[in-house]
Structures are given as C-alpha cells and as structure tokens.
Structure P
Amino acid sequence: MDLIFATHNPNKVLEVQKQLDQSFNILALSDLDYHTEIPEPYETLEENALQKAKTISRVFKKICFSDDTGLFVPALNGAPGVYSARYAGPKASALENMEKLCAAMELKQDRRAYFKTVIALQTLKGFHFFEGMVWGTIAREPVGTGGFGYDPIFIPQGYDQSFAMLPQKIKQEIGHRGKAIRALTSFLKTL
C-alpha cells in the first residue's frame, strides 16, 4: 500500500520507513515532485499536522500522514514547543535553534523537557491522530553527531547520553516519533 508522508525531511522519512512493515511503501513529497512549502500557522501540533496531511491528501487523492513535533521545556513556559523548527527564526538551522535554547537555559536549574510527536492520518473517510512523548533533560551543550534537530542536547530519562549519541534502534524504541509511528502502524493494519 502506498502512503504519502507529507514531509520534505529525508531524515524523518528514513526513520518512519525503518519502523513500518514492508507492506507499506512510503512516498515523500520529493518522490511526488511536490516542493511547495505547506504553512503551519496553528498553535498546536495536532492542527499543524492535520493541515499538512489534509492539504496533500486533497492534492493527490491518496491516504496521507504528516507529523509535527515539538520540544517542550517547562522552565521556558513550554518553549520552543510548536515553534521548535523555527525557534531561532524562520530559516534557522538546527545548530542556531540549539544555541538559542542552550542560552535560554543557561541559568535554569530545572532542565526537564519532553519531545512530543503528533501524527495526523488523513484517509478518504476522515482523519485520526497518534502521538508519542518522551521526557528527558536539556544538556548544557550539544553532544553527539547522530539524529537531527535537537537530538544533540536532549538526554532521555533513564539514559546518560543524548539522542544524538544513542544507537538508532534505542532512539526508535524509546523516542516520541517511534511511539507515534507504532500507534499509526497498528491502526494501518486494521484498514
């Protein structure tokens, strides 16, 4: 079964494809020669994920899913949250986002944080949400070269290494996106 993943991020596609069983063929937006940026104007992960899934499902008339992920830091009133990808500005790099977050956390004693991923699945009959969360702490500086986004500064609860240092298999097992993908996969098997 072909499934469209409404993303331009090859890292996300790779992470999802590794977890879905072989009966699903993931098509990214680049595979469909769709290069238009889809706006994410909303204040919640759910609304942004659904916006992307609905937009692409309408264009291609196929089942589509999309995700939106945020890193939420209680000591910063939940920031960067829904704005995680553009925390340091609309065209900010992952490094710039991490630098801004580390600077904001410099004097904070409470370094707790959590990642949350929401996947919206748009079928031809309606939509469904799936989510995953993982708690951890913010490191004082980036460590590790694996993963992407905030992975080098996020140390998951129960571990002493950042997501960027942990083996991919462990990250998929304990991580926010892995949990959301497993929930999505269970549901897809019922279609």
Structure Q
Amino acid sequence: MDVKMDANKSKVLNANKRQIVLIRHGRPKSAHNEFVNAVNYKKWVHDYDRSALDPNSLPHEKVNLDSSYIIVSPLLRAKLSAQKYGVMRVDEYCEYLKEMDIPYYKVPFISLRAWQWVVVSRFLWFLGVKGHFESFKEAKRRVVKLADHVESLGEHHQRIILFGHGMIHYFTRKELIKRGWLLTQKNSDFWGITSLESNE
C-alpha cells in the first residue's frame, strides 16, 4: 500500500529548502492480533497505548539526526522509539503529535481479531459515531494545530523530525501537502519514514 519515492530525491535536500520528516514508532510489544470480544478489545487498546516496544523491532533505515529539531509524541511507544533510534536530545514533547485515539464501541456478541476491530472502529469513528475518546473532528483540529506549529518552527529550523504515529502522520502529511509541501518519501509501516520538502 505504501509507495517509496525515488531514493536519490528523498535523501538529497536542497540547501535552500526546509524539510519535515515523520518517523513512525517501532512495533509495540502488545501489537498481537488474537480474536477478542468488545470488552477485551477495549483492554487491547488500553495495553497498546501503554506498551513497550517489541525488542525485535528495529529501524530498517535511518535518517541523519544532525542539525535537526526533534519533536516526540508523549506516548510511551514514541519515546522509546526515539531512544532506540539514537536520539540524544529531544527538543520538544508535543501533545499535538500523540496518536489519534483508537476508538472502541460496545458491540455485544461479536469477536474479531484485534486489528479487525481497529478497522471497524475507525470506520465508525470516521462516520462521527461518538464514544469516550477523542472524536474525528477533534483529532482533525489537532492536525491543523500540529501543522501550524511545525510550519512556524520551520522559520527557524531547516529540518524538523517528528517521532509519532500512523494516523496522526497520515493526516498531517495530507494537511502539509494541501499547504504546498512536496512529498519526497512515504512509508507508514512501523519505523517508516515520510519526508516532505517546502516548495520554495
């Protein structure tokens, strides 16, 4: 599903351009996929949000961190991923960058694999079905705030690296492209790297 752009294009940054690099966290230790009912799926979400990293999950490629402003999501899996990546100094832990809440609904008498629950729940969430979690509209407003924040930082930092999550990265990428940023690399897998450059 993911498309990697031309390697040379993604790794060579014009000295006059700004760059934003989105790095997804590594695979959480609790990211198993057994059959669960709605009650156990809620527990699965709770465990996933507090999970350490799978010790066998390692970055398959790395970007150079030198001379970069580094932002990390406050969620544990993002913090641990930044550490494993070799980040020695975090410039900012940003609440806007935390993952969009994984929704869960009370659907009795149904058991699905955990990741099937995620797909079904996300679909209902996109439709606006509410629950005890952040709504899709609220999450999208947070994306706009994150994009605003990153663009303002770009006035003082040529390259900004964000250690975050799949969904927040997906919508942040779309928001930045809408604002004129150019996509040069895209990979949303665990440890995946997505890069954008300013159109200047």
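Computed from the coordinates by the stated procedures, all read-outs in this text should not be read as laboratory data. Remember, it's a predicted structure, so these values are computed and weren't measured experimentally. Cβ atoms are built from the backbone, for glycine too; each structure is taken alone.
Look at percent of Cα pairs over 27 Å apart for each of P, Q: the largest one is in Q.
Thinking of P, Q, which structure, once mean count of other Cβ atoms within 10 Å over residues 76-83 is computed, gives back 21.6?
Values: P: 16.4; Q: 21.6.
Among P, Q, the structure yielding 21.6 for mean count of other Cβ atoms within 10 Å over residues 76-83 is Q.
For which of the structures P, Q does the calculation of relative contact order in percent (Cα under 8 Å, 6 or more apart) return 37?
Comparing all candidates, it corresponds to Q.
Looking at distance in nm of label points 7 Å out along Cα→Cβ at positions 36 and 180 for structures P, Q, the greatest value goes to Q.
Can you tell which of P, Q yields 0.7 when distance in nm of label points 7 Å out along Cα→Cβ at positions 20 and 164 is derived from it? Only one of P, Q returns 0.7 for distance in nm of label points 7 Å out along Cα→Cβ at positions 20 and 164, namely Q.
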